[in-house]
Structure P
């Protein structure tokens, strides 16, 4: 069974097109009736819209196999008085979901991905946190790749703010326990193929130790998965160009079990 990341794993960071072998990998899972969840840290598009986009470029999986942080947000963050920071699309999503943006006296500072955070925004967030606001990240991505550049991810921004203010933070999406637990719960509900009763039984009693997590974010996704007992596969088709850039510097217990170039290479090794 698998949890599978999207950006840098299934689709390219540069043009959002399918990465080599990614469509075929999903097709293989469908054909063999292997349970899986597509787990993404998407915050820029409404969940149903991003799922529809993935379908439009060739990925054949239903919404019942999809999970992103926006789908958990209402259960984790109150809709009143939120100072939100991120791309305009993210802020628009929040308003559409009924959130009240407050940049005067917020209860919550909510951080999502953005390539051009300003010093003034950091200063504003710090003031809000020191005045008593809570700190929440939409996810804990280590770095963010766009336009052939790599920017500090949400996880890096959260660490900066925590160090500056001593305010601890919560995370909605990957790699939070709450997100992975929800993904496991949805996986357990999936209907297995009627001919595969053993698969049905296995899915209904699935545990984290039965799951392999595949991602290009070896810190922001795979570290948390590893701590929960999942097997991990690191692909170098996204944020990192080679395993040498990051793997040697990880704690031994958080290093990925396997490293491949992309989904095609995983397919060839199965």
Structure Q
């Protein structure tokens, strides 16, 4: 797929300067491409952040373990993966993530997607900074729909990749699958300063299920942001509040896939 060239109107000043009106204009300019995309509404935008901003984010990415970070060694559900909550990061990174939760970001996303009344998650449940190391992967899945703490429904994902000099042979493609999990219809390479935004529902099947083929010193890093809406009629309590992992056709022929499921069931 050919990514969309654009840039978010945000500048590093003594305080971050994020232009509300320009953000809305940018969203409107890409709305048709977003809403017409298959297998579900999505877009890939290159050069998403100003160069000085993304460079500073990368320089502040925590190499050492932070408080309460999550480590995934769960086979198909995530292997060699680290999830870092921004609220446990340094003040500079906190300020960046507050900007991603601000009115200009919501204005951009609402104009892009046509989804009104977007709500950010100040707790960054499941989101924040992600890092996957050599051999790691994340199985194809549709995301949890209900944020139980805030009682709101998840509607959008935004992923910003932080991988300088990423080579195609490293893998790590974000794969978008059809609703019936028969075919991968899009593959998006996680290159530096590329942002992928997509609707989340029970059929928005995505992941990077192939093990990373990177040198040991190179990892796949990204920012993951999730956005929600409230419902005037209340949230259906039967909504899934856990991620739903889905096997690909070749996983159904894999002994390791069934072994992982067996181990999981024994732990219940």
(request) Work out the source of 2.1 here, i.e. which of P, Q gives that when distance in nm of label points 7 Å out along Cα→Cβ at positions 25 and 89 is computed. (result) P
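To test your reading of the models, identify which of P, Q gives 17.9 for mean count of other Cβ atoms within 10 Å over residues 73-80 when calculated.
Numbers: P: 14.6; Q: 17.9.
So the calculation was done on Q.
Suppose helix-only ellipticity at 222 nm (-39500 (n - 2.57) for each DSSP H run of 4 or more, over all residues; to 500) works out to -6500; of P, Q, which structure was it derived from?
On the way: P: -9500; Q: -6500.
Of the options listed, only Q reproduces it.
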(message) On distance in nm of label points 7 Å out along Cα→Cβ at positions 105 and 225, which of the structures labelled P, Q is highest?
(response) P
(message) Given 18.0, 55 as the derived value for Rg and Dmax of the Cα atoms in Å, which of the supplied structures P, Q does it correspond to?
(response) Q
(request) Work out the source of 23.5 here, i.e. which of P, Q gives that when mean count of other Cβ atoms within 10 Å over residues 169-176 is computed. (result) P
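Every read-out reported here was derived from the displayed coordinates using simple, explicitly stated rules and does not represent laboratory data. Quantities reported herein were computed from a predicted structural model and do not represent experimental measurements. Cβ atoms are built from the backbone, for glycine too; each structure is taken alone.
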